[in-house]
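Below: a set of structures, written as structure tokens.
No lab work stands behind these numbers, since they all come straight from the coordinates. Predicted model, so just to flag it, every value in this text is computed and none were measured. Cβ atoms are built from the backbone, for glycine too; each structure is taken alone.
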Structure P
Amino acid sequence: METPTSKFLVNPISLVTCAAKCGELSARILDISFVRLVIEESNDWMALTERGTLSVDLQMDRYPLNALASFQAKGEGWIRFGFDKIVPSSQASLRSFLLPRKVGESIIEDWRTDKIRHFHGLNESELWFDSQGGVLITYLDPSDFSYHFIVRIKDSRSNLRVGRLSRKDYMDLTSIENDLPLVTMTDKETITRLGECRDIMTNFRPTGQVEYNLKQRLLKVISDHLYSTSHRVEVRDFRPPASRI
């Protein structure tokens with residue numbers, strides 16, 4: 001996210017009363033996720049970045065929390081920090097605040113090519129789909145931020161695969177077409193995560209017919225997997241965009 005003024009992951013209305021503090025300094029929070037914080041630009045805050053890692057107190061509505069953060073980037077009107085460490089109690093508070101139905105999650109399109117389209121949203125959720133009917137949905141595992149939960153359909157005739165992938169391995173991926181070294185999960189974990197994934201897709205607000213069809217197809221795929229004993233899912237009706245816009 002390089003332009004938080006136009007690509008908020010969190011509904012700005014949800015952040016009106018939220019602030020970040022470091023010592024005597026305070027700044028308005030523009031955006032936040034489980035791995036990074038975006039605040040209003042300030043020369044005083046930029047001066048603090050020379051210290052390296054900062055201890056930042058966050059007031060997220062009625063959820064106070066503390067995190068260690070380091071400077072990542074600066075743009076017009078904003079400064080972005082990455083979280084280096086959040087203690088378990090603060091992680092729980094952040095999860096309580098970042099409920100999709102509360103803060104207005106909407107997966108937004110980042111870019112597209114002739115073959116692949118990419119969307120991203122809250123909880124580092126990402127949605128990829130390609131011209132072969134392949135789909136990948138992922139978001140940070142809320143029980144362990146060092147892993148991504150992955151939902152994968154390799155092509156239009158493949159079975160649904162679900163599992164976990166370390167965040168490092170995920171960030172190192174160069175293609176969504178290759179086989180992924182997914183770590184299997186228990187049935188209970190799988191059902192829980194697929195339910196969360198269904199919530200993410202339910203909150204996906206399509207901007208065109210292709211996205212709307214994909215949303216309906218993915219909701220059906222997830223539901224079929226949740227309630228089918230064979231877990232066999234086919235997506236033959238998927239149609240990729242005809243041309244680049």
Structure Q
Amino acid sequence: MITSIGNNFGAGEITLKDFQSEKLVVLNGKFSFNNKSEAFKAASVLEFYVTALSIPRSGMSAGYIMFETEGKFYGTTVKTWVKNQNTVCIEKLDYWSDQTDEYTIYLVSMYVPKGQRGVFECGKETRLKLTNTTSDNRYDYFHGCYIDDNWCMIALTTGSYDTKSQPYDDIVTLEGFPTDVDIELPFVGDNINGVQKYGTDMLEANIKNGVLTIKNIEFGWGGMPRDHFLYAICIRDKQ
């Protein structure tokens with residue numbers, strides 16, 4: 001775990017899972033903060049500070065911003081990068097402060113050193129078997145997975161998506177995915193018609209013990225067919 005020693009946008013203490021080596025840093029976790037604070041208003045880029053990271057700076061990575069309004073979750077992706085060995089930066093987005101007092105940032109992100117040269121070797125993809133146990137939703141339009149000893153990558157895109165008359169949790173067994181991953185992440189809607197003024201639809205989700213749970217899906221969420229997705233770099237708990 002890694003814990004912040006401060007930030008420039010008025011958040012409390014930030015604690016994240018971390019995996020670090022000389023070649024990369026992976027951060028997993030989420031934190032929320034008030035978007036009405038003077039510190040957040042004054043910041044041009046969100047920064048939080050740590051004692052030391054294993055790389056001096058990184059190229060661009062990505063995370064997510066989520067907020068709740070009118071009983072639903074919305075958001076989008078945000079850029080994130082390592083500025084120096086003591087500073088992690090997150091792109092500041094503030095389009096929705098008239099809708100909510102709180103933003104949540106998800107970091108499911110890998111940072112690699114900037115300006116490196118050398119041979120890049122692709123990892124071997126792992127094919128997953130997806131068994132949906134609670135609905136007819138299809139999660140196999142595209143799926144990709146790479147498994148390392150200490151972390152793994154997962155990407156899923158739905159081929160069709162329908163909802164039930166009552167809110168429910170959709171549970172998907174990820175056969176072949178590491179069972180030592182425990183991570184919270186957003187499940188992202190596609191907003192295919194471009195009519196959503198609050199960003200794009202999102203739902204809360206987690207992966208634990210090789211099972212993906214997408215929480216509290218409401219009737220009509222996204223319609224059918226839709227290309228909803230999730231993407232994350234996940235730290236493996238190797239204890």
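Among P, Q, considering only distance in nm of label points 7 Å out along Cα→Cβ at positions 123 and 203, which has the greatest calculated value? Please report the intermediate quantities before stating the final value.
Values: P: 0.8; Q: 2.7.
Largest value of distance in nm of label points 7 Å out along Cα→Cβ at positions 123 and 203: Q.
Which structure, out of P, Q, was mean count of other Cβ atoms within 10 Å over residues 75-82 derived from, given a value of 16.5?
Working through the options, I get structure P.
Match the computed value 1.21 of Cα Rg over 2.2 N^0.38 Å, for residues 67-210 alone to one of the structures P, Q, and report its label. Before the final figure, lay out the partial values.
Details: P: 1.10; Q: 1.21.
Clearly, the read-out refers to Q.
Suppose mean count of other Cβ atoms within 10 Å over residues 35-42 works out to 19.1; of P, Q, which structure was it derived from? Walk me through the intermediate numbers first.
Details: P: 19.1; Q: 14.0.
Of the structures listed, the value fits P.
Quick check for you: by mean count of other Cβ atoms within 10 Å over residues 91-98, which of P, Q is greatest?
Evaluating mean count of other Cβ atoms within 10 Å over residues 91-98 on every structure, the highest lands on P.
Taking helix-only ellipticity at 222 nm (-39500 (n - 2.57) for each DSSP H run of 4 or more, over all residues; to 500) from the coordinates of each of P, Q, which one would give -7000?
P
For structures P, Q, calculate relative contact order in percent (Cα under 8 Å, 6 or more apart) and state which one comes out highest.
Once relative contact order in percent (Cα under 8 Å, 6 or more apart) is worked out for each structure, Q has the highest.
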